[in-house]
1. Can you spot which of I, II the value 47 was calculated from, given it is relative contact order in percent (Cα under 8 Å, 6 or more apart)?
2. For structures I, II, which has the highest computed value of FRET efficiency 1/(1 + (r/R0)^6) of positions 53 and 77 (r between Cβ atoms, R0 = 30 Å, to 0.05)?
3. Looking just at mean count of other Cβ atoms within 10 Å over residues 13-20, which of the labels I, II belongs to the structure with the highest value?
4. One of I, II was used to compute helix-only ellipticity at 222 nm (-39500 (n - 2.57) for each DSSP H run of 4 or more, over all residues; to 500), and the result was -24000. Which label is that?
5. Where does the value 12.3, 35 come from, among I, II, when Rg and Dmax of the Cα atoms in Å is the thing being computed?
Structure I
């Protein structure tokens, strides 16, 4: 969606500059996380398509970063991380 291009660009720039801290911020903010999840839906490869080892490693990191989030919230964080990785 063109109207969200600036938000996506801002998120990617922040991740490029600040790394992990930016990812955590994006995942904790409603608008950026919703925009990244909308972008995830347009990707050809989903997290389900990743090798098992990659999925397990991502899940482990997300669980460490967000131990108090629900399973669905952590799954969305995985989707956001995957989206950022694909777009970068």
Structure II
């Protein structure tokens, strides 16, 4: 169950980081779509944490750190590719 928790937390943190970058960057369409992605990660994370308890902490940390750094990289790369960011 640990890899599911890591993936769920990745989805949650990735979505939150992307959303923050969307809001700051004024990307309205992306900001309107991203909350559904965040909701999936939130629900899955809660379900998995309830079953794993305190043992889930390292896996949440791993998923969160990968999600945050990959969100920063991919958001910048995507908006540079489509020409909306320098």
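Each value in this text was obtained by applying a stated rule to the coordinates, not by laboratory testing. On a predicted model such as this, the values are computed, not experimentally measured, just so you know. Cβ atoms are built from the backbone, for glycine too; each structure is taken alone.
1. Details: I: 34; II: 47.
Considering all the candidates, the number was obtained from II.
2. Details: I: 0.95; II: 0.25.
Once FRET efficiency 1/(1 + (r/R0)^6) of positions 53 and 77 (r between Cβ atoms, R0 = 30 Å, to 0.05) is tallied for I, II, the winner is I.
3. II
4. Working: I: -24000; II: -30500.
Comparing all candidates, it corresponds to I.
5. Values: I: 12.3, 35; II: 13.9, 44.
The read-out was computed on structure I.
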